[in-house]
Structure I
Amino acid sequence: MKKSLGERIAHLDEDGRYRKKYHETLKEFLGDNYCPIGFASKHPLTITFAVGGAGAQRELGAQILTSLRHHIDKGLMRLNLIAGVRNDVYLYYQRVIKELGLLKKQNGHINILFADNKLEYFKKFNQILLATDILWTKPSELSFYAGLGLPIIMAPTVGSQEEFNRQWLESTGAGVEQDDPRYTHEWLFDWLKSGWLAEAAMNGFLHAPRNGTYHIEEVVLKNKRSEIEDIHLL
């Protein structure tokens with residue numbers, strides 16, 4: 001995880017502003033070797049956009065792709081579009097890619113993640129996240145992936161629970177609300193130059209809890225029900 005986070009920080013801090021300012025913090029938590037200035041990664045800046053289990057906001061993914069198509073075409077950026085187990089979403093993105101003239105020259109810089117079943121989808125999704133620099137999604141349960149050092153660009157919320165998740169991401173400094181997706185190619189690179197997204201990645205890693213699974217295991221498998229009230233997952 002630290003290796004992936006180190007590479008991510010290097011991608012998100014192209015001018016080295018964050019790394020110069022917070023060198024000691026990075027050294028303490030990641031070590032000297034993971035994200036030095038001048039680090040050369042094996043893959044381009046990678047954004048993963050997740051549409052949600054019901055296929056909501058698929059049009060937002062198309063807007064992001066359209067805005068970034070020239071950077072993707074030149075191999076400067078990679079975009080993962082997460083269709084999950086929804087074949088209709090997969091076919092929708094295939095059609096958009098074809099309409100943009102990118103179908104034959106995407107060269108692995110556009111990936112549509114689709115699987116026949118959820119277990120296979122979860123496995124592939126976890127693999128994709130290792131090389132993801134920015135997770136763009138509505139603040140669903142994916143909000144808590146911020147604990148892995150993934151900065152989250154937040155799409156509009158769907159439901160009151162996601163509104164609470166949005167507030168939580170903002171309070172930890174791990175998530176930022178999206179700007180107009182039609183102009184992603186303009187504002188995204190301003191954010192990268194400022195080091196904001198690198199800071200968001202470290203904020204999530206440092207401040208978001210990562211022990212929820214262990215708490216659940218303790219309660220369910222060891223039957224320590226008396227401790228439920230003392231467990232705080234957030």
Structure II
Amino acid sequence: MASSQRTIRVMVVDDHALFRDGMVSVIRAQPDMDVVGEAGDGLEAFIMAQQLKPNVILMDINMAGTDGLEATRMISQALPNTAIVILTVRDDNENIFQAIRNGAQGYLLKTIRARELVEMIRAAARGEAALNPVMAARVMSEFRRTTAGSSAGKNASEQQFDQLTNREQEVLSFIAEGLSDKEIAAALSLSLYTVKSHVRNILAKLHVNNRREAARLANNPEQ
């Protein structure tokens with residue numbers, strides 16, 4: 001592996017040791033990945049994640065005690081730079097949407113092939129959604145449905161702002177104040193890469209071409 005290539009630090013959380021061992025073997029076989037920790041339940045994962053600060057966490061959804069959904073919520077609040085990808089045996093719509101609301105960046109079935117799994121880990125590490133096409137279609141369908149249901153009485157700008165996550169709203173507020181990406185990263189204790197990713201998402205969701213337009217929209221939301 002070239003010395004300039006970033007190693008993706010992965011943590012695996014699953015209460016089935018045999019399945020966990022299988023994932024660990026697949027990940028450790030990749031030249032750009034390393035397994036930095038393993039946990040068997042959500043609470044253990046929460047404690048371990050704060051110590052290890054992995055780039056990506058593969059999270060089983062059904063575990064005794066603190067389950068994957070609650071662990072995802074806890075970890076995403078404590079470590080917003082860590083991407084969490086849910087792994088489950090069921091493609092239940094309610095769990096998919098709850099996982100995303102709790103901060104998950106991906107949702108994959110355990111029937112996934114090893115090659116696709118490692119590609120999804122790489123996507124998550126890049127800040128992209130780790131969803132197969134079927135899952136992505138479901139999420140977009142639900143997003144359109146809920147957006148349509150909640151947009152009555154709101155102008156276009158208000159509807160666009162509703163699409164921003166809490167972190168994206170924070171970043172937008174700094175953009176509106178004229179701060180650079182580097183200054184925002186320092187203010188929020190985020191990496192410059194993460195801030196740039198948030199800015200790209202903000203521009204896309206607000207349907208604007210640059211930071212200046214985003215700032216103007218933030219300062220004049222009724223326009």
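Bear in mind that the values in this text are calculations on the coordinates, not laboratory data. Owing to the predicted nature of the structure, the values given are computational and were not obtained by experimental measurement. Cβ atoms are built from the backbone, for glycine too; each structure is taken alone.
One of I, II was used to compute mean count of other Cβ atoms within 10 Å over residues 89-96, and the result was 13.6. Which label is that?
On the way: I: 18.5; II: 13.6.
Of the structures listed, the value fits II.
Output the label of whichever structure in I, II has the greatest value of distance in nm of label points 7 Å out along Cα→Cβ at positions 17 and 65.
When distance in nm of label points 7 Å out along Cα→Cβ at positions 17 and 65 is calculated for I, II, structure I comes out on top.
For helix-only ellipticity at 222 nm (-39500 (n - 2.57) for each DSSP H run of 4 or more, over all residues; to 500), the calculated result is -17000, so let me know which of I, II that is.
Working: I: -14500; II: -17000.
For helix-only ellipticity at 222 nm (-39500 (n - 2.57) for each DSSP H run of 4 or more, over all residues; to 500), the value -17000 is produced by structure II.
Of the structures I, II, report the one carrying the highest value of mean count of other Cβ atoms within 10 Å over residues 41-48.
Values: I: 17.4; II: 20.0.
Greatest value across I, II: structure II.
To which of I, II does the computed value 23 (relative contact order in percent (Cα under 8 Å, 6 or more apart)) belong?
Working: I: 23; II: 13.
Derived from I, not from the others.
Thinking only about FRET efficiency 1/(1 + (r/R0)^6) of positions 81 and 193 (r between Cβ atoms, R0 = 25 Å, to 0.05), which of I, II has the largest value? Don't jump to the answer; show the numbers that get you there.
On the way: I: 0.50; II: 1.00.
Largest calculated value belongs to II.
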